[in-house]
1. When you work out distance in nm of label points 7 Å out along Cα→Cβ at positions 103 and 207 for each of the structures P, Q, R, which one comes out largest?
2. For which of P, Q, R does helix-only ellipticity at 222 nm (-39500 (n - 2.57) for each DSSP H run of 4 or more, over all residues; to 500), calculated from the coordinates, equal -11500?
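No lab work stands behind these numbers, since they all come straight from the coordinates. As the structure is a computational prediction, the values presented were derived from the model and not from experiment. Cβ atoms are built from the backbone, for glycine too; each structure is taken alone.
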Structure P
Amino acid sequence: METRLKFDVVKKEALILDPANALQPRAIPVEVRTDPLTGRTARICHFMRLQWKKPDLDRLVAGTDAGCPFCPDKVLKATPCFPAEIAPEGRFYRDDHVLFPNLAPYDGLGAVATLGSRHYIPMADIEPKRIAGGILLALDFFRRVHAIGHPESVYHLISWNYMPASGSSLIHPHLQVFASSTAPNQLREELTAAKAYFLANGRTYWDDLVQTERAEGQRFLGRQGRVSWLANFAPFSVAGDVVAVVDDCRALLDLTEADVADIARGLTAAMAAYDRMGIYSFNVCFFPGAEDDRFARLHMVFSPRIYYNPVLATPDTTALRTLYNESICVGFPEDIVAMVRPGFQAIAGAEEGR
């Protein structure tokens, strides 16, 4: 029996007397969208032109390498080591990428992975190989703690805060890597809802989502290998999200090197698209299931970040987002897709041409 996902939208209008037009009536649209899985709502409102002016980024990052603990002349002196049972050499290495314990851990088993030795890389210049190297290094760490039966090796989590608007306190590109027996709120809510969906329908929610979005096409961006790319119907970000869903993959440890390469290429396509809008900062989070969660599908969310007022460094996390947990997107996701999709089409075309 086919179950059709519900993409619920409540359309509203705010009526004002516009001071810019002799106090003539003006209707301003607002949409309240409900995420088909969790019931989380997001508001499409507060509309802005989807083009921002970048600051002088060279000036912003000038001198920040002097005290950077992740640069190659300091990373082996300024960063801690793991106990020998986790890392006999103290840290994990791949090429010029280094993974080490987090001095300010989020959990009992936290790490940081540098994305190479280069201190500052403009968003549109970050190479897929560099991103893939960081993810593979995180997988080396996760496989090790899984092999030794560490009690926190249940949910394997990777997040990325790039540049200050994302909450990053350092310019040098790096991933937050941690394993936890306690799922973060959003992941826990998604897993609970996905399990209920699976029990009710006998199918995996994320498989149905990909199938539906691909058939309808409004928010489908493209596909490489096992990875499908979508725009989020109810975004977290003020400028929409890009979501990757990996077929037949429950957890990060299920990823192949080919999957990682495809994820990295898709991320660079998203970065390039948002760079053209003038956005230069983002968050990324991976959402895995535990090893035996048959109902789970590994997915990843790329979420661009802005300053509402760059002069004052006004963040886009207002009281509505932080305390009400209500997301705001300043454009329709279906319109944002038109600006993001060409990069994913170019990747697909390059693959077909091989």
Structure Q
Amino acid sequence: MKSVLAVLSVGLVLCLQTALAQSIAAPSASTAQQNTQSQNSQALVTQIEEVNKAVDDVMWVHALGQIAEVDRVKYTSLPRTRVRVPTAPGAKNPLIIPAYTFIPKQLDRTKKHPVIIFVHGGVHGDFRSSSAHIVKELVEQGYAVIAPDYRGSTGYSRSFYEAIDYGGRENDDVFAARNWMLEMYPFLDPQRVGIIGWSHGGMITLMNIFEHPESYAVAYAGVQVSDLVARLGYSTEAYRQLFSADYHIGKTVRDDIMEYRRRSPIFHAAKLATPLLIHTNTNDDDVNVLEVEHLAEALKAAGKKFEYKKYEDAPGGHTFNRIDTKLARDSRAEIYRFLAPYLKPANARP
């Protein structure tokens, strides 16, 4: 089944990629034609992402269907921050957010159980079955899991992609996922809610516990984005343009440093009131270790208690503890041992 899906996915994507290449390569005689070609290219990219997403949805069931009830759900969050036509019908409607839920099949629903909010990374990423091994480890311990594809995630429409407000309402989308999960499943314990995330998912994790400390029992942030001002200083121009796009922040760091500070966890460190574990890696090729070190320094300066481990040149760089090495498994075991006393899963690992 898995190989058949993979072949179908590759075939569909190759067809769309060929069309995309032809669109880009086609000569244009006017600015109008160039604009049309650009729009067509964007539409083809969206189609490729949607095909990949549809196949990946099946892969989730293939990977975890025997041990968990796997579902895709939709809930509402805050409206868009920017609307092209504010007076249009529905312009101020709550944004609909898709998410994945994983409920252990062996769960005794007459008792209360813990839940983990799993926040994916990437400025324009999405929750992929490449994380299935981590979700499996969580489900086997007795955790229910919800993983939201917050605004700006790929695999959906161009409109949803451009609804991004990174460091802003994505945080609200994730908090809404927590609340939706507790509302829909009365056997989940509101006193045993954990939140975890890596990279940009770690950034959203931090902002959630800073903004809603009473709502989370414990948190883990791995190789997390911590300081957007510093980050955009060492990032590529293409990365910086993701934030200064007219549908996003719309300004560069130089234009509005305070806005980037407002969206950065490091400047909210004094709000920490949730048990927190942080991991970083000195050879991280995405989130430079200096960002995480600055966060740790800010937390210490604010007199906050937290646990922090800096790995030295761990193989795998940015993804060092999300891959399939012994070091990665041992590191994830550290995470689970940290979470367990606060969340008390039925099958906590030793």
Structure R
Amino acid sequence: MRIAYDVTPLSHPRTGIGNYILGALKGMLAAGGEHQLVVFGPVSIRGRRSLDEALTGLPLERRVVTVPFGHAIRRAWTAIGAPPAERFIGDFDALHFTDWLQPPQRAGVRATMIHDLGPLHFPQHLHRRTVRMHTANAQAAKRCDVVFTNSEYTANDITATLGIPRERLRVAYPGVDETFRPDGERHERNRPYAFTTATDDWRKNLRTLREAAPALDGLTLLALGDLGYVEHSGLAPLYRGASVFVYPSRFEGFGIPVLEAMACGVPCVVSAHPSLDEASGDAAIRVDPQNVEAIAAGVREAVARRDELVQRGLAHARRFTWVETGRVHLQGYADAR
């Protein structure tokens, strides 16, 4: 198959979506078979540097166009609905777009990915542009031959909220990069610390965790945002150096940082919201993300049960590989032809 894959999110600093895209591409390459991957998308001049850096060393055909105003061009192409993607990419068997771009196509399987429906459920807590982008992608997904998502929870949510039949959905769990492992450099601080990747975003719930900080039994709270921008490759030492990892999110599509922390050998305290069940497995202490006392108690319990939780976490994280993510994608495109 010749698969055209939109990589425009890689033109910005990588967060969960960008990391998933890169992992899925690597997984498809590693899964083998007679497939040709063509990455495409209009990106800004600055964004082109980030994209090229992310894709360094990968044997991908690139049809990336550098333009002065990448976001405006992507919106215009989506809104106008012309010209077809084949004009820039050539013929393909499947086209996979993201919520940044919904290009028209003449033929082939049409596919996309929905990471979660948070922007549809909680629009009052998000920027209007974010809500608009995700809403447009959700509507476009209804016309796709196959829709990928990263958890059974989100797959069920998509069917219930958008009415997309379950048989058109494929759950492609995220993998864990090789950099996340127990051995390696550890971040050092003056005092033991609890680490979190939570941000001030309402869903990530850092404010409640900060309220729990005085009761963390001698641990200081280190939030990723306190360190400025950290490259994805710089996360592993922060996980390894922590006494505990805390993820108090109110809602997720999956929760990749939980797996990353487990793979680094760190006990985890995770929100009890069911959207995090699959990321947590039986290897995390689950707490009410709205309850300050429950979070603090969960941290104390995780520290006390460290040896047990670390072993459970390592075993759980090993179940998730990017090769399997890639295999599910390739099979999904093939089944939809």
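1. Numbers: P: 4.7; Q: 3.0; R: 4.1.
Structure P gives the largest value of distance in nm of label points 7 Å out along Cα→Cβ at positions 103 and 207 among P, Q, R.
2. It was calculated from structure R.
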